[in-house]
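Listed below are the structures to be examined.
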Structure P
Amino acid sequence: MNKNINRDTTFGEVLRMSPKAGKFLKERFNLGCVGCGGAAHETLEQGARAHGLDVEVLLEELRKNL
């Protein structure tokens, strides 16, 4: 479990945390973060809001699976 992941963590940071992060985000949340230019600066909270996702669910899933 990665407890360091929070609302202010960027997608870029998540992608650097784990080699499986990109695939997980794509398969579980349909997020194409690997090729997205905004991933480096967009926080998980901003991205969740922009894509109509519940940020708490996103955080919980990332913490459990990365």
Structure Q
Amino acid sequence: MPEDTPQWVRIKTAAALTGLSEKTIRRRIADGTIEARRVGPRAILIPLSSLDTMGRPLQYVGGAA
């Protein structure tokens, strides 16, 4: 990751990076899937590393297409 890339992003940016809606990002924060921190009275920041680890890997088990 380039040094000028922020390590923490806002909800809107996290949504754009993941292709999810802002509402989904907020739901994942609420259920603990995504780590986030409140900074000041309104700002919510999400570490990029939290976005990298969300979800679960899929495994191909074979079968007909």
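Work out which structure the value -9500 belongs to, where helix-only ellipticity at 222 nm (-39500 (n - 2.57) for each DSSP H run of 4 or more, over all residues; to 500) was derived from one of P, Q.
Q
Upon calculation of relative contact order in percent (Cα under 8 Å, 6 or more apart) from the atomic coordinates, which of the structures P, Q produces 33? Show your work: numbers first, answer last.
Numbers: P: 48; Q: 33.
Only one of P, Q returns 33 for relative contact order in percent (Cα under 8 Å, 6 or more apart), namely Q.
Upon calculation of mean projected area of the Cα convex hull in nm² from the atomic coordinates, which of the structures P, Q produces 3.6?
The value was obtained from structure P.
Bear in mind that the values in this text are calculations on the coordinates, not laboratory data. As the structure is a prediction and not an experimental result, all values here were calculated from the model.
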